[in-house]
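Take a look at these structures.
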Structure P
């Protein structure tokens, strides 16, 4: 049995795929201990040929699979990879990202030592060329290694992110709890990671940087304003967020979800505001579909990161969609003149805001 199975969903990633795969093959952990499962989501570039070439070179370690048609999201490829995994532990990577050289060794040693259901670690963004940004995602000085606790909203919330790629999971734990990715919609990683967190009893965070998350259209200094998200993306996110919300309600963990909602609500709103792929009819349909989500702002007593956005959310909740769309246009125009740092900070709740949320009690 392999010690670790790593699953990589692929779709038209030929430009970056070799870097991703080589970062796994060249691990200090030793590739003989790793099963690499490459699942091509019916690419129309040379991605699958690249995957096949690695399977030919490493027939004992590499499995290359191609889906019969494009699924559109990473959920189906990841679930297909899970069906072939035989390793004691599971890791994941996106095909355009890459691991630090000692990532597998660090993660394996930690999950074995702690007998954890899963371990989540630090990561760092890079630009499209792979140059690392100056700071990791999680502040190394603020967050040391510790055991996560869903009732700890001071530390746990901040490091328990939705990515599957900066984590290592005990495969038996995943199988026992029947944890799978959502299919045919975005947000599959959020659902997988948060469901695992809700069902876990022993989870650890380590501050080691193990994963490099490539930002294809940006660098630390410059970035395109537009997220270019389609109507399909927003409708899919609406369904995915509903599934996640239902899981937290079922596990009676609404207080933790309030923090998660605070993180996601303004982020999703700005993705809508910044998108250049939506026509007027699309915008109307998206807001109608997401009305339930933004109503939670009132139900859970969670405000947006800027008070000015409260007017916009109220318009959406009241069904005043045309007025809401006009407000979005004004905000989108203003954001074209802002630096990337400013735009990123606008969508992220600040620490005092979380403290204010806790003061506002909700009816369960």
Structure Q
């Protein structure tokens, strides 16, 4: 009797919870499951015919590909820079992503930080917990605040996160602008959707610039010193995507010189920032430790998309968030490429609906 193919599952630092493994096993009884943690994923991938998860440690992808065994990667993350090395891109390995699974959370987190920055929440919280003894008036001290309402907000990358953020930001914005590599299907609440070649135009007009790009060879370091100079004086930069999009030294210089009004960041480069990095000390910079996508039911949602893709895989149907070769190069699923997007179909399959 032939051995069953092997599915390796690894979502986080510890093995996946048993109820989720039970769901996967019920959806795909034809495979044997290896449930591993991050410490074991690099070696386990050499035993994998299929992989569902996200490797957060270095993996010898060239070796995995050359072995010729791995057939499908279902990422539990939207960002795909962790596995889309040239050998994987050029292979016939099927790659599906979790793009759109966490768009609500990332958009909410970004808006929370943007509002906190404008309303000077950081300083009020610091005053509340400052060691001032019992004298009340040290804590009840008014400080300046600013308005987001009526500002021009720009979104760089109108994918799953960018589109969700556009809906969240629209009630505040006087104008809502966006640029995207594929400037199609403009939401009604977005005033202008331009091609990527008009990034400089967007930077010069916006009071807030929200980055929601994948990290790939075209976008790495896209926010250079020149791009910061093109931004509107006093503008706020928001990065909820990948730290590698930004030239960090150039960002520090722009803030220190007073050209940028500040930054809010859930991601940095390097990540984490060294303890003595100057970005920690700017009062007009808010940094959170890459938690924008956190949600208590995140892995239940990953199971939703994976189990539905298992059904589609076995039935020979188009898989959700499947990357074409161009999609592998860019790091995200392309609308209109013959594969459904999770943001369009998630309500049908969600275990929480």
Structure R
């Protein structure tokens, strides 16, 4: 048995490697997962939600460099960890130049391009090289002076989390209702099919709006809203598969042996329809990412200051027609790449799991 499983996995990977699109999609997904797990380790701004606001350097272009004086605020040492972010215990003050005095430093505080003001700060016994730091904002800053790259990195957590939870919800509901409808048929099938057709007839975005408004705005509400709209295509697929499999001889044999309906469905029917389910799960993952981005863009999804790619586009889309379009283009490209990756992987899995290939 173990040798058969090993040979199946080996054959599966051999077929999958032939599909360059699927390999590319899998690479992007794995890279996104690693980025999500270690986002606060690799993020230039490791504060919770990458929400370090420095209004003086708002809406700067990619590659912008700025020197800062780290003014200690007298609070306790930074709290948090590299999974949830570490709170700053200092204030970052942009400066253009500085002059060291005996126990203090005089800086030219950056206010705007060509505008600065002289201010004096105490060093509090610190060395000059620890009081000053130069940062590069590789993708620029948003209208609040926050690092776009950091918020882009941390924002991948929202997209992957929403996709994962939405897929789990949609698969759970869809597989359960589809299996019951296809196996028992009759009145049960008619009721479930009527429910599927009713939900199917409502535009997805409109249904998500209704659920979101009923549950309220927020991070966790998005999970439920998206998950409860994606189960319909899963239920239709499972129903069709179960309808065909339930007529096969081995299912009739299990009924003759007196097995319970639950055992027949979950042990003898559903394991044989998991191939198409895996493919549709990848498609639903991509759909969930797009829906979440749309909800956040419209203001009913993830709420500030939590970074979401859709919310980042909403906050910065007006810069597209000005001199800094990267503020909205960067999260848009991120959404496109991740959705493309899941679609490519789904298409590759469909080809690999097709018994005719």
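Computed from the coordinates by the stated procedures, all read-outs in this text should not be read as laboratory data. Fair warning: this is a prediction, and the values are worked out from it, not measured in the lab. Cβ atoms are built from the backbone, for glycine too; each structure is taken alone.
Quick rundown of the values:
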{"item": "For Rg and Dmax of the Cα atoms in Å, for residues 186-273 alone computed as 17.2, 52, the structure of P, Q, R it came from", "result": "R"}
{"item": "Source structure (of P, Q, R) for helix-only ellipticity at 222 nm (-39500 (n - 2.57) for each DSSP H run of 4 or more, over all residues; to 500), computed value -14500", "result": "P"}
{"item": "At a computed 46, 22, 15 (Cα extents along the principal axes in Å, for residues 258-305 alone), which of P, Q, R", "result": "Q"}
{"item": "Distance in nm of label points 7 Å out along Cα→Cβ at positions 98 and 322 - highest-scoring structure of P, Q, R", "result": "P"}
{"item": "Parent structure of the calculated result 0.35, given that FRET efficiency 1/(1 + (r/R0)^6) of positions 202 and 330 (r between Cβ atoms, R0 = 30 Å, to 0.05) is the read-out and P, Q, R the choices", "result": "R"}
